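Nothing in this text is a laboratory measurement; each read-out follows from the coordinates by a stated rule. Remember, it's a predicted structure, so these values are computed and weren't measured experimentally. Cβ atoms are built from the backbone, for glycine too; each structure is taken alone.
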Structure 1
Amino acid sequence: MSEEEKPDVLDEEEEEVEEQETPETIEESPEEATEEEPEEEEVRYENAVNKGDFIMVEMTGRADETGEIIDTSDEELAREEGVYDEDRTYGPRLVIVGDGYVLRGLDQRLPGVPFDDETDIEIPAAEAFGERDPANVQTIPYRMLRSKGFNPVIGAELEIDGRQATVRSVGAGRVQVDYNHPLAGRKIVYKLKVTENVTDDKKKMEALIGRRFLGIDPGEFKLRKTKKKLRIGVPDQIFFGENIQIAKRGVAMDILRYFEELDEVEFYETIKRS
């Protein structure tokens, strides 16, 4: 087997020896034992997305009625449509199917989507941002909003008593506010392409790291694994970045969630002589 053909594997470290504690055993009493109904067998798709897959996805979502972009991974398109956000990182996005990484209605429709093909997926309003509820449209005295420091103008988004609202109209000392999501009642259409089905453990871990450390090549992190612990070497370009501890904790919780054989994640930093 040539070097190019060798699978990408994690560096292995010697297992640290720890004292073994006697496990506590809990036995189920006869009266507690119940016969469980067999679970319905999950459908498995060939050459297509399945629940639990780690996939990298290019996607753009639009409101069906207006065509306005509500979400996109395409930087060029975002610039063309005037929705570019300099605080976002564009490019293929990690989705772990069935775990809420995307809109619920989209997540439910991913199984069965073929790899590498561009697919259109329609999501009804109820499974996107919900139906519009007339009870969530209320009229509030203008002076009350002013007393809270708001200057209500049509289209403004406000937080009133912990709830997000959009100003719909202003006049005659009264302001109409809408607590419905701005996209409530709209069908959403996603154009989507699965660019990679990630099956290698190291690449899965790198994808989880890249999701938290935006703008940093996950390959810069050094991964070394024992049977129960993963050690992650942090690249020097993020030593002094903002919210590093929050990102580290997020990565650790993600890895422990998806790699049940691991009990611990450890980060380390290496400073070399200049």
Structure 2
Amino acid sequence: MKTEVKKIDASKREISVEVGGDIVKNKFEEVFKEIGEKAKVPGFRVGHVPQDILEKHFSSDAHRRVVEELIPDVYTEAIKKEGLEVIELPNISDVNLRRDSQTLTFKATVEVRPEIKLKSYKGIKVNYKKIEVAPDEIKRNIDSLKEARKLDSVDDLFAKALGYPNLSGLEDAIQRQIYIQKENVQRQKIEHEIIEDITKDLDFKLPQALIQRQLEDLARQAKLDLALKGVPREEIEKQEKNLVTELEPEAKRQVKVYLVLAEVAKKENISLDDHMPQKVIEFLLRQADWQ
């Protein structure tokens, strides 16, 4: 296999690929064998059609199948050979398969993961505030429950009606709930600050394919939210163009964050699976300088 990579821009590459010899020869033999097992040619029994007759009747079909079956495997080997981190399906062009010389050539234009020069991401300062739940916060929650149930008094009977052994048990449960809510809010704030810290001042070209995919996901979710709120389909369709325009900056931000987190994952040998972003954030939190 011969490969040559041409840099089109910061995130796009064109790979020229040539493969020949036994790879092409064996694929033709494999395809003609499969065709021969089912081919119906007048004067011959199925499965007993001579090779020269098969090639005469099914040459174009075999040619098409060889191209369709060889290119995906050859392409995969080519990007592996060149060490390219491709992030989108390729655009295949200039396909040329020659039976006489047993060669297949084609070009594949791909988007690759951009080069990101990370700054230091360990020891990020994190300000953690001790979480406290004031008595009046608990009281406000209990008062809301009392009003919702239209009860006059707050006592053990009131607590039992809500499924707690006594008023103290209800207060403890509310206290834990408020604590968890505050803890989650602070955790989200800290995660946001860490992400801001490692992504700010990083300037690199975002792959358009990833932006488009993320934008489609955000727009789909936004339209679903509108539908669930009872907005008519015709109105949603009218708003679609504006939705896409409004959501594009957020799509770009999310793609940038993902690529930066993926770069950290690569350096720290964290697997690039669906849980990668959260795994990287947890790693950064462990490495942070907690104040």
Note: FRET efficiency 1/(1 + (r/R0)^6) of positions 58 and 202 (r between Cβ atoms, R0 = 25 Å, to 0.05) at 0.00, derived from one of structures 1, 2, originates from structure 2
For distance in nm of label points 7 Å out along Cα→Cβ at positions 82 and 114, which of 1, 2 scores largest? 1
Candidates 1, 2; mean projected area of the Cα convex hull in nm² computed = 27.6; producing structure is 2
Of structures 1, 2, which gives -4500 when helix-only ellipticity at 222 nm (-39500 (n - 2.57) for each DSSP H run of 4 or more, over all residues; to 500) is computed from the coordinates? 1
